[in-house]
Every structure is written in C-alpha cells, then in structure tokens.
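Following this line, the structures themselves.
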Structure I
Amino acid sequence: MSVRYAEEEQEQSGFWSCLGCGSSVAPAVNEDPDQTFTLILCRHGESTWNIANKFTGWYDCPLSEVGHEEVVEAGKLIATENIKIDVAFTSLLKRANQTLHHILDETNYLYIPTTKAWELNERHYGGLTGLDKTKTAEKYGEEQVHIWRRSYDIPPPSAKKDSEYHPANDERYNHLIFSDEFTETLATTSDRVVPYYKKEIEPLVKSGKTVIVAAHGNSLRALVKHLDGIDEETIPKLNIPTGTPLVYTFDRNMNVIESTEAISPLRGRYLGDQEVVKARILGVQNQGTKH
C-alpha cells in the first residue's frame, strides 16, 4: 500500500515540471494589503469507464464524447469570466490531460507552463480496478462496496504485483517504488495530494499567479478538504461534478475568502448557472458509483 521515490529520482527536482514553473522561481508578492489570489480546480469530464460503470482509479481511459463536451464548456465558462491563467497542473492520466487541454484551448492559454504530476492522480482502487461496480456490489454486498468507496480510511482489496493494474507495471511510474500489494484510501490519497499542493502549487498562487488544476474526484476531494477544513466524516460524502470549474479566492495570508455563491461545505464558487451546477452535483450523488 506504500509508495516512495526510487533513490535515483530523489535528487531530480521538477521531474514532471516545465522550466520556470517551480515554486523556487516565484516572484515576490506585491505589497497591496487587499491583493487576492486565485486557484481554479476542475474535475475531468465524463470518461469511457464512467459509462462502462467500472472502478477506474489509475487506469488510463479517455474522456467520453459527453466528457469532451463538458470540458469544452468549462473552458468557455472560464473565458467568459475573463480569468487570466498563468500556470497549469494536472495528473498523469489521459482524462485529466484532455480536460486541461480543452480548457486551455478555449481560454487561449495552451502556451502556459504545465506540470503533470502523479501526486494529482485519482485514488487507486487496488483490486477493484476494472471491475463492474454493480456486479461487485452483487458479489460483496452494497454496504461493503459503499465502505470501500466512501469511507475515509478503509481500503479496498489490494492490487497484487502481477496485476496489470498494479502501478509497478506501468512505465510512467518507473521513478517510484510501490509495495507489492497496492491500494489507496481517500486518506492516503490526501497524503500525497496535500503535500504536493503545499510545495508546488500554493507558493505559485501566493506569488500572484493564477493556477488551474485539472484532476479527479478523489484527488480534488483531498485538496478541498485541506482548503476548506472539511472533517473526515463529511468529505467522503462530498460530490464534485465533472467538468465544472471551481474557483477559490485567497487573501494575502492564503486564507480562503468564502464566495457568496459557495455551496457548503465548500467556500469556493462553481462557475456557471448555479441551478445547473446543483443539478450536476445531485446527478453525481444519485449515480453513487462514478469517480
């Protein structure tokens, strides 16, 4: 269940980063006491495995046709807000990469520095990866599957090292060392997402750069838990809609300034018609099986 950097990779800073994107080159913040800072989060659009009703995790499936449409619209919403994006982050997974590409294309920011980081990947579903969610519930019981999916720190069965879904068998993770049996919870996902945010993303935001992060349901749950101070009992119940930009504004001390349009327990605001956003959230909640 553990993961760490291979020894030879520990000395390579910014392995996945574009030159000039690291926090070490962030410019000084200006002295305006009323200055605010902006972070945009966006969950990827609907994927092909969402449609297939499979546990996805780190499996690298693409967006569905609907997913492409969702994130093109997300880009248009950001463009309508006239938000200037300076730096982008995403995971190593295609559905998040495609999401980011569409957003940057629609906002005319395809040229900005972009970092792809495994730390922003979806939660790994271990031995559940690739299984049909309905059939898995029939086999193990809906209550057990619900615990695996929605508890904060109870892991699903592990993927063994000979599984095609074990990350040790994927060359993009060759710089990491995984335990022979690997799986994740929301808690362990948070253990990689939040430190990465604090080290690589937060300093850029604090420097005055507007940052966008295109990621996944659980990696974004982990991040908003940190940003909004959401407790461990509440966060697994939070549903983040696909392809809907979520904008956070911070003061000079990097405290979140709550939006008047925020939907509790979040303090950022979703862009677009708020009734449509609420309907999307309810749709994700009712599906109850899509990550």
Structure II
Amino acid sequence: MSVSPSFFRSYVKALTPDSLLKIYREIRTVFSRIRYKLEDDERKESLLCPNGQEILFFASRARGGKRYQQLKLDIDYLSNPARIEYRRTKEPETVAWLNQMPEGKVLWDIGANVGTYSLYAAQQQGMRVLAFEPHYANFFALNENIRLSQATSLIQAYCTAFDSKEGLSGFHAPHTSIGGSGSNLGSPVDHRDIGFNAQFIQGGLGISVDKFTDLFNPLLPTAIKIDVDGLELEILEGATSLLQNLALRFLSIELNDGLEKKRDKAVQILKDSGFVPVNKFLTEKNRIDEPGLSNSKSQNYNYHFERA
C-alpha cells in the first residue's frame, strides 16, 4: 500500500496542536520504555561473600539476576536462620557444602548455569573452578559474570555437555532465556523422563568426563557439583576413571527420587567408586510437606557424597 504525497500533506494540515502533543507524548513514552529496558538489562549489583569478597553480576531477570538474588538470600539465611523462612530459600545446603571445601582446591561445576556457585566457590574459598554449561544463553551470562567479578584467574568456563559417550547431537532447550534450566542433550526429555517441546535445538557435542580428561589433561577436581536436569546418571557412567581418582573427595549431585531405578544406579556407581552418602536435601523448599510428594515423578534432592 502506497501513500500519495497529497494525502500526506492533507493529513499533516489536519493535525491540531493537541494531537501533535499527544503524538509527542506517545513517542516519548515508547523511547522511555526502550531506554529503561536497555538500562535494566545492563544493571549490575553485587553481593558479599562471608569472607568479604565481592561477586558482581548482571541483576535484571532477563540476564539471570534472579539466581544471584537467591544466592544472596541463601547466604543471609545461613548467617541468621531465624530472620528468613526456610521455605523461601533455594539451596543453602549447597552454599554450606562449598563453605566446607578446602581452600585453593579445584571444583568442577557441571551444569554451571549463570555461574552462581562457580563464583561463590572462587570468591569465598579461593577454589580453581572449571565451569561447564552447554546452553548458549546461560554460557554467555556465565562468562559475563566471571568478567564482571574479575575472576578469570580462578574460573574457566567451557560450553561443554557431558554424557556417557562421545558424539554430535541436538541440545534441546525448552526455553531461550538466560538463567533457565531443563535443557537436555540428545532428546527433548526432562528430569522426570517426560517429553517437552523444545523452543530451540542447539548443536551439541557430547563427551564423557573420562574422554575429556584423557584428551585435555585438565586440572583434576577435589570436588564435583553435578546439576544437569536429567543426564546425571549418564555423566557418572562416563566418569568411572575420574571417580576412582583419590584426589576427588567430595561430590554433590541432584537426583530425582521420583525415578528410583535411575537414582539407585547413580548411587551405586558412587558407592562402587568409594563414596558414601552423607546428606540429601530437597531442592524445592516450597514443596516441603506437600501432599503426595513421595509419589511424585519430580522429587529433586541434592545428594552429598564423600570419599570413605
């Protein structure tokens, strides 16, 4: 559809001062919203670790800032449990677990998301961290937060998906947002073994932990944290050699008690490798005392293991 010059001239002549003012205000509102959105996306905040070290992060929800706000709440809860309701926390047990790690040792953070626990381990315990996060949007934010916190000497991030074997595959993402979770390598199946519609299928290169170690000779971990929403068992199956390494002393892994066979296989692999379970904690604190929780297909617990 084309507009003739004569039509445009007649339209402009018909405009009144009031209508021009209205158009100006609408344009100003639109540009103010755009500016606010851009400024909010670039908004930065900081949190202090118990030792006084600072973590700087992008604070908007669009940049995954909610996860750092949750970390801040968990840190505050540990310092004063009476002030914060336990059901509002996320994983204070993971923070407490990291507080017990030997200073200056090596952590592998498998499923690092936007880097909350990687940065906490580095800034609080001075740990050398290998952070593995395959989702493209989370990997971007992970590196941005490492840069902001000036932690590049302590944390190296790799866009890597661990599996039981090596191969090219699709990395199925139920979302394209930063800070989200639930993606899966190989098939669009979530942590409950229920299919989902992927919003995006990213190219994925799967590799076993043992092959990764053989090929690249990385820093070997004192501690490993695994939280990948579904492939935890496959990762353990591909890590049998590393799990036998006596330098590895601590392991935290999220397992779904609603899938008993997979959970039991994962626990048995760790026991066969010389680990004993010491604790487990429900990750979704708002589900405490939920009727029917024990029969749900979604019962995510963080299991903490130590070498016997």
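No lab work stands behind these numbers, since they all come straight from the coordinates. This is a predicted model, so every value here is computed, not measured. Cβ atoms are built from the backbone, for glycine too; each structure is taken alone.
Across the set I, II, relative contact order in percent (Cα under 8 Å, 6 or more apart) reaches its highest value in structure I.
As an exercise: distance in nm of label points 7 Å out along Cα→Cβ at positions 221 and 245, calculated from one structure in I, II, equals 2.6. Which structure is it? List each step's numbers first, then the result.
Details: I: 2.6; II: 1.0.
Going label by label, the one that fits is I.
Of structures I, II, which gives 3.2 when distance in nm of label points 7 Å out along Cα→Cβ at positions 101 and 165 is computed from the coordinates? Computing distance in nm of label points 7 Å out along Cα→Cβ at positions 101 and 165 on every structure in I, II gives 3.2 only for II.
With Cα Rg over 2.2 N^0.38 Å derived from the coordinates and found to be 1.22, which of I, II does the value describe? Matching structure: II.
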